[in-house]
Structure P
Amino acid sequence: MKRKELIQKVAVYPGSFDPVTYGHIDIVQRGRKIFDKIIVSILHNPAKKALFTVEERLEMLRESMKDLDGIEFDTFDGLLVDYVQNKGAQAVLRGMRAVSDFEHEFQLALMNRKLNRNIETIFLMTGMRWFFTSSSIIKEAALFGGDISDMVPPNVYERVKDKYNHLKR
């Protein structure tokens with residue numbers, strides 16, 4: 001009788017993470033209950049104006065999730081399904097906040113499915129506490145002096161504060 005090899009369940013959690021929020025971390029923590037490994041990967045998109053460089057975002061991700069097991073950090077460009085396949089993953093992990101996210105995420109999932117039928121998209125609803133947060137809203141609040149300290153990890157809070165103080169000079 002042949003022994004079945006254990007196949008590790010791996011998901012890629014793509015995003016801009018500009019900056020990483022507690023909502024992102026919530027999705028990773030809950031995703032780890034489903035997957036053996038999650039690759040948190042920043043899409044390098046030169047067309048999108050980011051507050052932080054890719055390298056700065058990677059640093060913040062690593063620091064913010066340093067206590068979590070089974071997490072890898074990376075960057076990519078090009079087609080997500082090609083990247084997922086090259087990493088040996090079987091799924092794309094996405095967080096969903098509200099109905100407003102659904103249409104866009106649904107279209108992306110269908111396109112990815114058309115491009116590669118072997119890769120699944122798994123949606124996790126964001127925890128209620130983070131339902132209203134997004135990196136864009138957090139950046140806008142911080143820009144105008146709003147307190148974002150309970151929406152991002154301490155290291156990210158300091159980096160956002162420093163970045164806006166630097167830009168204002």
Structure Q
Amino acid sequence: MTVTSVEKDPVALTLTITSELAAPVDRAWQLWTDPRQLERWWGPPTYPATFVDHDLSPGARVSYFMTGPSGDKAYGYWDVVAVDPPHRLEVRDGFADDSGEPTDTPGPGVMIVTLTETADGAGTVMVIESQFPSAAEMEQLLAMGQEEGMVAALSQIEAILADTA
């Protein structure tokens with residue numbers, strides 16, 4: 001899997017990361033729908049994720065935490081807005097406290113994942129677009145390492161696809 005582009009648009013308040021996966025769309029979709037596979041790549045290698053609740057039905061909430069090298073935990077959630085298997089997932093994406101309750105700061109954004117077949121039909125193009133609620137929150141999250149963390153997280157997918165081929 002290769003990250004083919006990273007685009008930041010401070011006017012549209014978006015961060016868009018495009019990757020190519022050596023797997024068909026149906027297989028790539030499993031990276032999102034199977035929480036055990038998702039745990040293997042969501043979060044950078046030094047902050048692995050644990051999914052506590054995982055239901056990708058519209059209106060459902062997905063809750064997770066990432067554990068850092070010193071045992072610190074960062075909690076997050078997705079409120080599922082729309083799902084079009086196996087091509088599109090839209091969630092409201094935010095931070096949570098240690099009980100899983102959403103926090104206000106930084107405010108939640110929107111994450112839209114699209115999966116399409118590559119031009120040669122041999123793989124999948126995965127686009128993850130993060131939409132930020134404000135310029136200040138975009139700047140804050142990018143300063144916290146969101147871009148680098150996502151690129152590092154995505155670099156783990158190739159091994160998952162190889163293990164389950």
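Any read-out appearing in this document is the output of simple, stated calculations on the displayed coordinates, not a laboratory observation. Just so it is clear, the structure is predicted and the values come from calculations on it, not from any experiment. Cβ atoms are built from the backbone, for glycine too; each structure is taken alone.
Hey, distance in nm of label points 7 Å out along Cα→Cβ at positions 27 and 107 derived from one of P, Q reads 4.1; which structure? All intermediate terms of the calculation are to be shown ahead of the outcome.
Working: P: 1.8; Q: 4.1.
Source structure: Q.
If mean count of other Cβ atoms within 10 Å over residues 51-58 is calculated from each of P, Q, which structure is the one that comes out at 13.6?
Working: P: 17.0; Q: 13.6.
Answer for the origin of the read-out: Q.
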Legend entry - Identity of the structure behind -12500 (criterion: helix-only ellipticity at 222 nm (-39500 (n - 2.57) for each DSSP H run of 4 or more, over all residues; to 500), calculated), options P, Q: P
Legend entry - Among P, Q, which structure scores highest (criterion: distance in nm of label points 7 Å out along Cα→Cβ at positions 67 and 155): Q
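Supply the structure label, taken from P, Q, corresponding to volume of the Cα convex hull per residue in Å³ with the calculated value 131. Kindly include the intermediate steps, with their values, before the conclusion.
On the way: P: 131; Q: 108.
That value comes from structure P.
Please state which of the structures P, Q yields 3.1 when distance in nm of label points 7 Å out along Cα→Cβ at positions 19 and 59 is computed from it. Don't skip to the answer; put the middle values down first.
Working: P: 1.2; Q: 3.1.
Computed on structure Q.
Work out which structure the value 21.6 belongs to, where mean count of other Cβ atoms within 10 Å over residues 35-42 was derived from one of P, Q. Present the calculation step by step, with values, prior to reporting the outcome.
Working: P: 21.6; Q: 17.9.
Label of the source structure: P.
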